[in-house]
1. Can you say which of I, II, III returns -9000 when helix-only ellipticity at 222 nm (-39500 (n - 2.57) for each DSSP H run of 4 or more, over all residues; to 500) is computed?
2. If volume of the Cα convex hull per residue in Å³ is computed to be 121, which of I, II, III is the source?
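Taken together, the values in this text are just the output of simple stated rules run on the coordinates, not laboratory data. Being a predicted model, the structure only gives us computed values, none of them experimental.
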Structure I
Amino acid sequence: MAQPQHSFIDWLGNHLFSCPFKAHFGIDCPGCGLQRSVLALFSGDIISSFKFYPATIPLLFVVLFTIVHLKVDFKFGAQLIKIVFAGVAVIILINYIYKIYTHQLI
């Protein structure tokens, strides 16, 4: 009998890290949903990725840009990293407040 083919993304989906904040306090932390969002993004589902965690794409952008900036040393790279990182922090905060307001933390 043939075994069904499973991809690496399926394997990762079955081996996600648990959130220690949620384990101790019983509610989601501001970072809950990031792992599922990244998996959805790697699967090509941008809409689900955004729904899981809206800051994923800007966060990945700032990480990749930072890596490139460390190699190339753009003239205004450090300032851009600071601005985008502040924007990502605002997105995370707004998303968490929205989750609190709509009772989605549990």
Structure II
Amino acid sequence: MTNDQTATVLGFECTDPIQIRTQLYTITGVVYHCDHREPELTFRGPEPGECTLFVVTDRNDRYRLQYTYYDEIDYTNVTLDQYGGISDGQYSWFRTSVSVEAITDPKVGDQS
């Protein structure tokens, strides 16, 4: 993802609509929680920044989009997990095993 795409991801706040396009389908929902940590330089070297967006769809499907990035190094990592029921009645995050192609803000248009 480019710097513009990083800005798009970091610009989301709670109650914002979001679209996540993968190679298989498009998830349209609303951000209901977000966590953000800035990248920093530590004694171990550069630590990545991380933005985690929690998204709920109109069918009450829940997803976690985790975006890891560096400021100066051209490297990003985007993972998508789904919150679902497991056999013992508990709930857990499952990796969706899909590749995220674009993350867009429907209010602004396709910029990612």
Structure III
Amino acid sequence: MALFEHVFMLRQDLSSSDLESAINNHEKTISELEGKVIYKESWGLKNLSYPIKNNKKAFYEYMNIEIPNDKVNEMNNKLNLNEDIIRHLSVKVKEFDKTPSPMLKEKE
């Protein structure tokens, strides 16, 4: 199993229930791909540097996930099909950083 720091951005016009549903669906997808979410944070609604798919803001979600290497591309393909997710990034790491992340500390 490989370790990944995973960030994805969701559309600004989602209601709180739609946002929660999108996050839960993504966690379900990770578990279906034999992975697991070790830690997650919600960074909230942030301004974007430039518009992405007509969005000037986005909800940022951060996760530490453990998933087999061969399943990462499949996870990314499923994220690309989800219209609520406007961007995503998974970075492979040797070990997870201390939690909470600097972004969450900055928010507080």
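1. III
2. Values: I: 149; II: 121; III: 101.
Clearly, the read-out refers to II.
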